[in-house]
Structure P
Amino acid sequence: MIRKINLENILFLDIETVPETEHFSELNDTKQILWEDKSKYQRKDDYTAEEFYDRAGIWAEFGKIVCISVGYFNFQNDLRKFRTTSFFGDEAKILKDFKNLLNTHYNEPKHLLCGHNAKEFDFPYIARRMIIHNIELPHKLNLFGKKPWEVPHLDTLELWKFGDFKSYTSLKLLTHVLGIPSPKDDIDGSEVYQVYYKENEIDRIVTYCEKDTIAVAQIFLRLRGDDILTDDEIIHI
């Protein structure tokens, strides 16, 4: 079925997130109490709320997006190219620029968004942060009232599960078993907080995010039975 999808109609993406402030102490008293309550189940008695705060970026209510990377296929004269670009900096601007991309180039019924575990993380996270910033949701993220088959989202994790809802397969593991060059050659998700707040190296995060976006596209190609991208076919804008 996925072989029938025109690759040029898919926008592949990945996001990177961090806690909304560098330190737990920078949250106001109410937000600190809310974080203690929100994180209680995950941290149990092993960590205090403050010690666990560096992981707050995985929750849209306590985190923020620092990078959205996107990639798309382009075919000209039988030549296949995959172009990537990233939005980073101020979160509100990231979200507005991403929304503009969707509204301008990916707003037709044929267009789809694709990520890895994106139905559980990337898509709802972006939508929640847009609402928090009082940004009207673009059509491709506004799922209210849509039937499951009307949702314009693809998820390589869901495709790999083949109906098995019991397991999670990381992007790193899936690229390895499918023979795809690993995108994790510099940092991983657990280090984004450190690189962003302590080392102030957003460029490393952008590179990491773009490589994950490329990896998602590579996995999708393998699931279709297509050849994976070569370095010459990938263009960074």
Structure Q
Amino acid sequence: MKNIILTGASSGIGMAFARRAANSGRILLLGRNEKALKELLKELPGDHAMMRCDVTSLSDCEKAVNHAMKEFGSVDVLVNNAGLGYFDPLAEGKLAEWHHMVDVNVKGILSMLHLCLPSLIEKKGHVINIGSVASHHVFPNSGVYCATKHAVLAISESIRVELMGKVRVTTISPGAVNTDFINKTTNETIHADMKDYFATSMAPDTIAQQIMHALNAPADSVINEILIRPFR
């Protein structure tokens, strides 16, 4: 049974993965929506825990990892799922939204990784970073978001290169997924243009299945990246 820390567990891909992985280990469910976390915790079979955690707060991250170590004794798997995107033409972009994307998508991953690495190295654990097709391409109206997801892939690669044989790492890079993701966009025209596309794209459980596939790879291997797009 693996001890898993999951960020962004209160909705979307995180919630779908928690349901998929509930019988595979003990999960510390982290997210900002405490009510949703409590409801999810009641639903899951097995011995799990939850804590409100905003990954932009180093203090929250420290409390979460300390709680996992106290309750579970180790961190075997870290799933860095928390993330968000705002879409706008670059010349119209809002600096606060740019900074927020960096704080969540990059600094949030770095905080959790730094805090969990000692246990992950000791246990020869596994880091799952949720990237995006935007980790490979730059699309119009999403340049800063793409930059943060390029950073996610670079962080994963640094783990692979520096900690080969010590820590497994997988980047899951989805295309559009039917979650609340697009609803963060404050540009009304772009939101209206894209909401139907996201609503008819991949289900969150499709991505959860890919995370499980990576975690269940043969012991003599590691799946470093899964790039998955909607079939249209």
Structure R
Amino acid sequence: MDVEQAILTRRSIRAFTDKSVPKDTIDRILSLSQRSPSGTNIQPWHTYVCTGAVKDAISRDVLDLVDKGQAKTYEELDYYPAKWKDVHRDRRRGVGWGLYGLLGIEKGDREATMRQAKRNFKFFDAPVGLFFTVDSYLLRGSWSDTGLYMQTIMLAARGEGLHTCPQAAWLNYPDPILKHLNIPDDQVLVSGMAMGYEDTTAIENTLVSEREDISNVVHYVGFD
């Protein structure tokens, strides 16, 4: 698969099969992704890959916190703002209701919405979970670098016939992740990610989120 096809076919997959992913395949993806750029080549990311009983334990403990209402907020994590500008709010709502519409979840159906939200914490049934951290003293440049690294992983996964879903939702429940993966106290969680083979029969995987026309986001300066 060439780079263009990898970019065009990468989607956030929300239903995976239970087909296992060989460790040597994951090794190839992560070895290739280590070529990702980073400011002054500091390569700030740490990657924790889990499957089997450890992955299941993380899911179990996080879902227990969800049921108890013990979540951190994106605002206190300095991840998302408390109030959105209209353009960003509308994009968020667009993809959210696009997904819920496919699943037959009507606006105001809190039970069905929560049931779907909880699927995040089962990695959407993917056999492999990844978590990304940086040393806690590092600042937003290193988070940006880690985003570049994650994107490289997602594209490299497509080259292996795999799909992924980057998941910020895990950040609201970091403690079980830090515990089960033995993540040192001097690291901070940046994101999670599900990885595996797409369930091509799942209606939610037909979702293709909209993208702005480049005329609305690209600003050319100095061109004739």
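Quick look at the values:
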item: For 26 (relative contact order in percent (Cα under 8 Å, 6 or more apart), calculated) the corresponding structure among P, Q, R; result: P
item: Identity of the structure behind 17.6 (criterion: mean count of other Cβ atoms within 10 Å over residues 141-148, calculated), options P, Q, R; result: R
item: With Cα extents along the principal axes in Å derived as 48, 39, 36, matching label from P, Q, R; result: Q
item: Distance in nm of label points 7 Å out along Cα→Cβ at positions 133 and 165 - structure with the largest value, from P, Q, R; result: Q
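Every number in this text was worked out from the coordinates using simple rules, so none of it is lab data. None of the values given here were measured: they were computed from a predicted structure. Cβ atoms are built from the backbone, for glycine too; each structure is taken alone.
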